[in-house]
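Take a look at the structures below.
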Structure 1
Amino acid sequence: MITLMIIAFTVTFLLGVPLAFVLGITGFVCILAMGVPLQVVTQRMFTGIDSFPLMAVPFFILAGELMNRGGTTLRIIRFANALVGHIKGGLAHTNVVANMFFAGISGSAVADASAIGSILIPAMEKSGYEKDFSAALTSAAATIGPIIPPSIIMVIYGVSVGVSIGGLFAAGFIPGVMLGLAMMVVIFLESKTRNYPATGVFSLSRVWSEFKVAFWALLSPLIILGGILFGIFTPTEAAAVAVIYSFIVGKFIYRELRWRDLPNVLLQSGVTVAAILLIISMANVFAWVIAANLIPQKIAEAFLSVSQNKYVFLLLVNLFLLIVGMFMETGAAIIILAPILAPIAVKMGIHPLHFGFIVVLNLAIGMATPPVGVCLFVSCGITGLSLEKISAAVYKFVIAEIVVLAIVTYFEAISMFLPKVLGFVR
């Protein structure tokens with residue numbers, strides 16, 4: 001059965017079939033071969049998306065779209081530029097800091113890459129930055145989106161494995177800031193070599209002025225994160241609050257969101273949500289086949305046969321997931337692999353929240369690595385550059401992210417500090 005599964009998956013994948021259908025077709029073929037009633041297919045598809053926490057996904061996507069259309073993105077970029085634009089390579093630093101702020105709103109790397117890249121990549125090019133550098137930086141910086149909470153893929157992980165979504169959110173905050181700082185170090189070194197300019201002189205009056213303009217935009221992540229982390233509302237409720245807040249700010253405060261924009265906002269959000277939920281439902285069929293054939297137990301035995309040392313296990317998991325992230329969509333990878341790997345980690349004495357965050361960070365990095373890094377494709381669409389050109393420029397940022405991954409992996413206190421302080425870990 002494993003051989004049939006591998007053949008079906010490989011053939012459909014190489015034929016260019018969309019990943020959701022690769023998973024669904026592979027699951028369907030295996031279920032036929034197993035002689036199981038075909039009702040299992042539809043049953044598992046609906047079961048996979050029949051989850052209250054998963055309702056946070058469409059709400060966060062809609063909130064991000066409303067924020068983008070309502071003028072939030074531009075105001076955040078201007079405030080970020082006031083903070084770090086005076087440093088050598090100012091617009092590049094602005095790109096990273098803006099992504100860190102926007103990460104607290106959208107929870108999606110693709111949304112961040114699209115919203116910020118469409119504004120900053122042309123601006124960076126006009127200021128003398130090479131187009132491939134600007135595109136690569138945007139792709140890498142956008143991966144902070146799923147790390148600094150809220151995070152759509154953390155919601156998916158929490159639903160798949162049954163760990164606290166709020167705890168995962170708390171675990172991601174400090175490492176997310178570390179990712180941003182690591183990229184800014186790379187930018188600073190590159191700016192010295194390539195002589196990238198600063199943009200203006202630092203001024204407290206300018207920072208204060210831009211802060212006042214961006215105040216309502218910056219208040220959004222505070223409301224979302226504060227509400228979740230202090231137990232005022234659940235992640236799903238927080239996502240609904242974010243939608244209402246985004247609409248009020250864009251329509252009545254900034255007055256850039258028009259009534260005629262709403263149908264297109266809803267359509268774009270609906271298309272994105274449909275794609276994510278289709279992948280999740282199809283991946284759930286595939287995951288059922290994997291579980292029915294006892295593959296998790298076999299993988300666990302394979303890992304344990306190499307070493308029962310948890311540090312060696314974490315190294316193997318990191319290497320494995322970095323490779324998986326290069327070829328597989330993040331949500332599907334989590335649904336398939338997290339229920340397999342998480343029990344092994346717990347058995348080895350690794351805290352479920354710490355391990356969950358490591359999985360999320362690994363697969364988030366995969367969004368900026370070829371050949372299937374979705375953030376790279378967003379930057380390709382904005383710049384018109386080839387995937388090969390951007391991929392050649394992104395490796396320095398990816399190395400910086402992997403260094404942060406290694407630090408967070410082996411120093412558990414970094415990701416576990418906030419969950420403990422906020423009461424998610426007893």
Structure 2
Amino acid sequence: MSGGLMSGLLGFAGLLGLLALGVPVAVALALVAAAGLYMTVGSTFMLTTFQTTPYAIASDYTFVVVPMFVLMGGIAQRAGIIADLYTAAHYMLNRVKGSLLMATVLAQAGFAAASGSTVVASSVFTRMALPEMLRFGYNGGLAGGCIAAAGTLAGLIPPSIAMVLYAMLTTQPVGALLIAGIIPGVLTAAAYMIGIRILLVFRPDWAPPSREVITWRMRGRALSKVWSVLLLMTIVMGGIYVGFYPPSAAGAVGAAGALAIAISMRRIRGRDFWDALIEAARVSAMIFAIVIAGLIFSRFLLISGFIGDLRGWVLASEMTVAGFILATIVLFLILGMFIDSVSLLVIAVPFLYPVSQSLGIDPIWFAVIIIKLIEIAAITPPVGLNLYAVLAAAERRLQAGALFRGILPFIVIEFCVLGLLLAFPLLVTWLPARM
């Protein structure tokens with residue numbers, strides 16, 4: 001085994017060891033990167049890297065989109081825009097078997113267009129939808145699994161923080177990546193709804209029929225309040241798609257638009273706006289800490305020769321594109337059981353992306369496949385981040401064992417959608433090609 005491969009593997013072993021000891025991800029990445037750079041190229045280059053990389057990332061105007069997307073979602077949540085969306089979906093699907101489950105999927109698809117965080121989506125809808133489903137006699141595990149799974153739609157449907165992070169790690173265009181997630185995201189939401197309907201044919205007791213009387217006047221009134229989400233979607237994605245402004249500006253426009261809508265509806269107070277600002281700052285700081293440490297770790301992998309040696313080994317072994325994709329899927333499934341989705345993205349992409357380009361894989365298509373695998377990891381026990389967001393927000397109304405069983409049908413659905421994206425790459429590449 002070459003020295004580069006050995007250095008990289010030792011680095012990964014040290015990283016996993018630190019994570020197993022409970023060291024925060026950003027700290028573990030930074031410590032391993034520091035040790036690796038020191039042993040590879042010496043203290044001067046190591047110190048220079050740690051001095052320049054944080055500023056280079058934090059001062060890049062392109063990445064202002066991260067806090068802006070988080071802020072937009074926070075404002076939309078506190079203004080009740082998301083509650084309106086859920087109510088409208090519930091009223092329109094009231095007569096359908098499993099209406100609350102399907103309404104949750106539709107509402108979270110809409111919320112994904114106003115926020116880019118899967119964890120935030122899972123937490124918000126647990127507090128909003130889970131009590132309703134339990135009140136009407138729905139199976140608690142299935143209800144929680146639906147909320148956690150539908151939360152992953154925020155990773156695909158723009159604005160997606162995961163897509164922005166991928167762009168930061170690979171220098172791919174943010175706008176094209178965001179647009180590429182639209183069709184896969186809508187396809188996933190549709191697959192969830194079809195899967196729920198099929199599941200309830202075999203387990204009808206998991207979702208008793210609704211006894212609520214919903215008039216068409218109530219449906220019309222609820223639908224009339226959905227305009228705010230549709231307007232936000234048009235402002236953000238429409239502007240990016242037709243080229244009115246770059247993604248970095250789209251985030252600011254979306255946050256300002258959400259604030260203007262909330263003020264016009266008289267639904268937000270100064271305290272709510274302040275809380276949204278604090279949340280955006282806290283979430284953004286966490287994300288940037290992990291990304292900065294991850295980029296320094298990837299620089300260690302590059303300088304040590306790991307990435308070059310890995311690329312050479314893949315080419316020398318004549319690995320096919322199908323073999324590489326299969327190996328990537330297996331890697332994410334294994335690591336996703338133990339590492340949270342953001343950390344997994346930061347750790348894996350820096351060495352998988354260069355190899356994918358050596359094999360001639362379309363970078364936009366590969367990005368969506370990676371994000372889809374990341375979102376599957378977010379709902380895979382025992383460390384699925386969305387699962388624990390649901391458990392935390394459920395406040396002891398839901399047991400972990402029941403949730404782990406309830407998420408299994410949605411994991412099966414996710415793999416069906418993944419198979420479609422692998423078989424038909426145009427589902428990903430067609431829309432970005434027409435920007």
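Since every read-out is calculated from the coordinates, none of them should be taken as a lab result. Note that this is a predicted model, so its numbers are computed, not measured. Cβ atoms are built from the backbone, for glycine too; each structure is taken alone.
Consider the structures 1, 2: one of them gives 13.1 for mean count of other Cβ atoms within 10 Å over residues 36-43 as calculated from the coordinates. Say which. Provide the component values of the computation, followed by the final result.
Working: 1: 13.1; 2: 16.4.
Of the options listed, only 1 reproduces it.
Out of 1, 2, choose the structure whose coordinates give mean count of other Cβ atoms within 10 Å over residues 260-267 equal to 15.0 when calculated. Before the final figure, lay out each step's value.
Details: 1: 12.5; 2: 15.0.
Label of the source structure: 2.
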Which of 1, 2 yields 71, 47, 44 for Cα extents along the principal axes in Å, as computed? 2
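Which one of 1, 2 has distance in nm of label points 7 Å out along Cα→Cβ at positions 276 and 356, as calculated from the coordinates, equal to 1.6?
The read-out was computed on structure 1.
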